[in-house]
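These notes open a run of structures that come right after.
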Structure P
Amino acid sequence: MATWAEIEKSAPELAEKVRAAFQAGTNKTIATLRKDGSPRISAVEMTFEDGQARFGMMGGSLKLLDVRRDPRVALHCPTLEPPESPSDWPGDAKMAGRAVEVEPPAENAMPGSGYFVLDITEVVHTKVGDPADHLEISTWHPDRGPSTHKRY
């Protein structure tokens with residue numbers, strides 16, 4: 001399992017940018033797979049704790065049923081209004097992987113709910129480059145580690 005701690009160790013600069021993007025607001029977006037294989041997006045709260053990306057879901061929620069059936073998920077940071085100048089935008093972040101169900105912390109234990117850590121298979125941070133004529137896309141994958149490329 002690739003943990004958040006591994007990303008921080010392997011790609012500290014990327015991890016710092018991704019963490020900042022995810023912590024910019026409470027509500028993140030999670031993509032799950034419905035029973036028929038089509039995508040579902042939902043709001044979710046996600047935190048970085050003990051070297052893990054952690055999130056929970058209310059009992060009976062459709063996203064919880066999705067994840068227990070097929071643990072593949074993608075998480076997207078909160079979407080904020082862009083600043084006046086594109087070069088002042090701190091960027092956008094997303095992660096993908098498998099939701100691994102774990103015991104919830106005692107203070108969060110609710111009957112029927114689900115508590116998960118992300119087994120990370122991809123981390124991406126996208127920002128406007130300098131000069132603002134391209135995007136700078138930084139990624140991390142378990143088999144390749146970190147890399148950055150520009151898209152004009």
Structure Q
Amino acid sequence: MPGKTRRHSRIRELIASRRVHSQEELGALLASEGLHATQGTLSRDLRELGVLKGPEGYSLPGQTPVREQAPRELERAIRERLVSARQAGNLVILRTAPGHASALAVEVDRAQPEGAVGTVAGDDTVFVAAPSPAKAARLTRLLLSLSASN
């Protein structure tokens with residue numbers, strides 16, 4: 001069972017290092033590393049590993065969810081994927097290269113920067129909803145500042 005052992009090891013590492021919210025997301029992360037598993041297999045793996053699911057996503061037994069990781073992951077995603085950001089009313093419109101919007105939206109949702117209520121992602125565009133135009137303006141400035149940071 002070297003495949004199962006390797007998969008279990010990677011599942012532990014992924015859950016310990018980042019927020020993972022669903023089996024679909026976990027499956028995609030594993031598949032990006034060449035570890036393909038069906039939903040049924042992932043369900044069994046999570047049960048066998050004693051993985052718990054809460055509002056912060058999956059966690060290992062005895063592990064507190066990694067909250068401080070999210071802002072760093074957002075900053076990395078912004079630097080790697082953001083092409084432009086602008087405000088439109090209470091929305092922040094983020095542009096990426098084709099195929100990168102979903103990954104950026106996931107990191108915005110995980111980090112929950114102040115003013116971000118939720119995201120909708122297409123292929124190269126992310127709409128980030130804010131509760132007001134003023135908060136959208138602050139959020140736009142924040143995200144642009146992250147793209148300029150080293």
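Structure summary
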item: Test item: helix-only ellipticity at 222 nm (-39500 (n - 2.57) for each DSSP H run of 4 or more, over all residues; to 500) calculated as -16000, pick one of P, Q; result: Q
item: Among P, Q, structure where FRET efficiency 1/(1 + (r/R0)^6) of positions 99 and 131 (r between Cβ atoms, R0 = 30 Å, to 0.05) as derived comes to 0.15; result: P
item: For 13.8 (mean count of other Cβ atoms within 10 Å over residues 35-42, calculated) the corresponding structure among P, Q; result: Q
item: For distance in nm of label points 7 Å out along Cα→Cβ at positions 3 and 107 computed as 2.1, the structure of P, Q it came from; result: P
item: With Rg and Dmax of the Cα atoms in Å, for residues 11-90 alone derived as 14.6, 43, matching label from P, Q; result: P
item: Comparison of P, Q - label where relative contact order in percent (Cα under 8 Å, 6 or more apart) is highest; result: P
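Laboratory data are not the source of any read-out in this text; all were calculated from the coordinates shown. As the structure is a computational prediction, the values presented were derived from the model and not from experiment. Cβ atoms are built from the backbone, for glycine too; each structure is taken alone.
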